[in-house]
Structure I
């Protein structure tokens with residue numbers, strides 16, 4: 001007899017997710033289906049699987065039970081109908097863009113995005129005659145400024161919020177309204193927030209992308225991505241790009257992300273609480289010119305962040321008095337904080353966007369996106385907040401007068 005289904009809180013869904021519908025065994029932890037291909041019962045069954053009239057799997061590039069579990073769980077957590085997992089976050093973004101637009105088309109994006117995304121949009125997609133139309137964060141919450149960039153050849157809108165690395169908060173509902181008015185999808189990169197802290201689909205977006213490498217996995221040991229949305233959009237993205245270009249997620253990586261996801265709620269609570277404490281301390285520090293964190297009342301979009309986020313996540317930035325040279329002293333002399341790119345790990349990571357994650361921008365492009373030369377970005381880990389602040393204070397003390 002099957003158990004009665006219940007409506008649980010989000011924290012419980014994060015732990016339990018969906019039923020293990022792809023295995024006949026009673027594993028508490030789902031198995032890893034590490035196989036490239038799958039057997040058919042007979043030739044008619046094989047033909048039926050290929051034409052969709054029979055259930056089953058063909059080949060892991062196209063579908064795999066372990067990957068399916070991850071896709072179903074993320075669709076549940078994001079409030080989407082379906083999802084497709086990819087080998088990396090960039091594969092998720094590239095696959096989405098290539099499936100939605102073609103030669104002669106354009107798309108609108110905020111220019112404060114991950115450096116790899118900016119390079120894809122600004123350099124590589126142009127070679128396919130796809131035009132990115134960028135808008136600066138300072139103008140991105142003005143309806144008329146965004147609408148002016150949209151025409152009949154615009155195929156989608158794209159944003160990261162909070163933005164990487166400036167922590168600007170972009171109004172999802174405003175962009176979703178414009179996308180709906182023009183009959184095109186809004187794509188939101190939800191990597192910085194995670195589905196625990198922000199629900200873009202509930203705010204009107206059609207498609208959500210993640211670098212699953214970050215908060216979803218949470219332990220810095222996998223590379224992966226995922227696209228979530230309505231069945232229509234996911235089927236289009238999967239059929240038009242993913243299945244044939246082949247940026248498939250490994251079943252082992254899907255299993256590791258499923259494992260990491262079980263602690264998403266408690267990790268995001270801890271990341272957010274500690275980040276707010278560190279950001280508040282930095283804001284009062286005499287060595288600091290500016291702190292970038294949407295959880296601070298001084299942040300220009302703090303009220304918007306409160307409206308569309310549950311908490312403010314674990315990423316913050318700051319500008320030191322003394323600029324880039326002072327920042328280099330700090331990054332070279334921290335002990336607890338690790339000088340490394342990426343984010344969402346258990347360890348606190350510190351890096352310099354202008355020369356590292358956003359080195360794909362020219363100096364003019366950095367200025368246009370609001371990325372200052374001295375901006376230092378920190379991904380707050382799970383360590384005790386006092387230890388993080390003491391580590392930074394020790395490094396600050398080495399900066400000259």
Structure II
């Protein structure tokens with residue numbers, strides 16, 4: 001397990017607003033990761049970015065320390081100045097081996113989340129891994145790691161109350177929005193058609209909100225969400241031309257720079273001077289700070305949910321003990337599976353070696369003796385050798401696995 005390494009930047013060490021500077025644009029992500037994978041001699045790699053963490057998961061024999069991490073992050077060309085690079089490196093947490101696996105399992109079970117018990121994190125990890133796999137960034141080792149991650153998370157969610165009546169970032173945001181007592185026909189602009197906005201839209205629809213307009217970079221995705229909500233859909237570029245007014249904006253995109261600038265916001269208001277609501281669940285924020293300074297706005301963001309999340313952690317503390325016991329058990333199982341997999345890989349050459357020995361025996365060492373046998377004797381000899389060949393292939397594998405199991 002010593003080759004498993006994790007470089008993590010989370011809400012525990014970094015302000016959420018600053019964490020957004022480490023988010024890589026999805027359009028460039030695979031190309032950048034493929035390049036650094038080769039540059040740093042990393043065998044396997046994938047990248048996870050959520051509203052409260054940025055994580056690089058890798059399989060490598062390289063020593064991953066602060067100098068490595070700094071060069072690695074620098075090579076991703078995120079445009080960080082030396083000040084921010086130093087700040088992020090001071091806050092980076094590097095895990096190796098069993099500690100790395102433990103961190104991934106705790107993350108998948110939401111024990112490391114801003115809101116403990118939210119199940120969304122498992123789906124986000126799986127999506128991040130799948131994107132890495134499809135980009136040719138991962139292999140057999142991280143496949144085994146992900147199998148363990150998914151199995152552990154499912155067991156924790158099934159056998160503990162960690163997610164009973166879950167309070168996710170999305171549901172917390174909706175609760176704050178609900179407290180503002182918007183009427184059910186409030187005009188709601190949804191910017192971004194990703195998973196977070198789809199989830200909060202479900203809450204709104206469930207509570208009878210019905211007036212939606214969706215904007216997204218990919219129009220097809222906007223149309224799909226708008227169809228589910230009975231609303232209208234536009235490309236993101238049409239936001240600047242929208243003049244039909246609004247009461248609330250819900251935004252969550254992967255943009256690295258603010259989308260809602262003071263100029264755009266003034267255009268959307270179209271002369272309206274009333275106080276509006278913005279629910280910004282993007283990291284970094286889609287809303288420029290100047291908007292909040294220049295206009296009356298009820299502003300709900302991920303960072304503002306922190307205190308509620310802390311109370312959530314206290315309520316679920318007793319369940320953490322049960323979840324951690326499940327994690328420890330799965331780490332033990334993974335260690336055994338990893339050893340068994342190494343035996344399987346090492347034993348792949350056994351069949352070919354056995355066949356080589358057989359060929360040498362029949363065609364070189366005992367060639368004269370074999371040729372002197374009659375046809376019936378040769379057939380019996382062939383059956384005996386074939387039987388022994390199969391046993392010589394299977395027996396060592398079974399014995400090796402038994403030894404590993406007994407050792408554990």
Structure III
């Protein structure tokens with residue numbers, strides 16, 4: 001994708017092939033980790049000589065980094081369209097963010113989620129109602145309505161759903177799901193790890209209560225993630241980590257502690273300043289980009305990828321045909337192990353893809369069964385800023401050659 005003026009590092013890297021030649025690397029593994037935006041690398045390069053600890057230092061560089069760290073929080077807040085009283089907590093990644101939320105929900109909370117979730121949103125919860133993966137956006141809303149109507153009053157309920165599937169790229173109807181949740185007095189938390197790099201998220205407009213996402217999927221691979229949303233559950237919960245920075249006062253006796261409120265309560269220890277500033281740079285760059293042009297580019301490449309693979313007789317594509325999807329296509333090749341497919345694509349064609357169950361084991365197994373695949377795992381190709389039509393055509397040609405078509 002052209003990405004307007006946006007560009008990523010590594011677009012000119014060449015890799016060796018099995019025959020001894022070299023070729024420009026075709027990175028089609030964005031759903032796992034996206035490359036670094038040039039704008040992000042520039043900001044990090046400028047900050048590194050100025051790096052210092054934040055929040056409690058009186059020195060000039062400490063003051064500067066404190067300002068940049070909190071400005072980064074403001075950039076993320078604006079990027080997500082958060083409400084004025086929402087809190088933005090910096091974490092390690094989406095998994096860490098959702099585990100923080102699972103730690104913070106009231107102890108009698110019932111969590112409603114779907115089988116189709118990434119493990120980050122499938123595994124952290126205690127009392128869970130797990131619904132079958134829906135066949136359509138409409139059936140997702142209907143299933144949530146039925147599940148919430150069956151809950152007894154008097155305890156908190158949280159609907160925890162993905163924004164977009166990391167296996168199929170299918171985009172979920174978040175506004176309708178949020179409205180349904182709120183009609184039953186429930187809250188909604190969204191795993192936006194896949195959605196945030198591809199679509200504008202407006203927390204307030206969509207009616208979302210919590211959003212989690214990762215920098216390494218948003219072109220800022222510097223070890224940071226975000227949990228953003230309503231402050232009350234987070235302020236009432238015991239700090240996620242006990243330590244410096246999370247305290248307002250520590251007395252002389254064990255247990256004599258007044259914990260901070262707001263983001264600081266769950267950001268104990270020295271924070272990842274470089275990661276936060278890098279993430280903010282990515283948010284600012286994407287916010288300034290022509291998102292409609294980016295999406296049009298991605299839609300065209302996704303269609304090219306899907307249709308090209310679908311023309312190969314031995315290929316089985318996973319998915320249910322939802323109307324809106326991101327640039328992710330998972331597939332199998334009849335009679336060939338998926339690790340063999342991904343390895344040959346790397347060694348013979350210079351292409352990087354992912355094979356396995358994509359940290360969504362129950363969902364991927366169900367899709368494999370529905371597709372009539374004989375392989376126990378799948379291959380996933382995923383695109384983003386920096387992907388070109390040549391990358392797509394090379395993958396299709398490679399899969400065709402491997403399939404013997």
### Message
Of the structures labelled I, II, III, one was used to calculate percent of Cα pairs over 20 Å apart, for residues 87-190 alone, giving 54. Name it.
### Response
II
### Query
From which structure (I, II, III) was distance in nm of label points 7 Å out along Cα→Cβ at positions 335 and 351 calculated, if the value obtained is 1.9?
III
### With FRET efficiency 1/(1 + (r/R0)^6) of positions 271 and 327 (r between Cβ atoms, R0 = 35 Å, to 0.05) derived as 0.05, matching label from I, II, III
II
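Each reported figure results from applying straightforward, stated rules to the coordinates on display, with no laboratory input. Note that the coordinates shown come from a computational prediction; the quantities given were computed from them, not determined experimentally. Cβ atoms are built from the backbone, for glycine too; each structure is taken alone.
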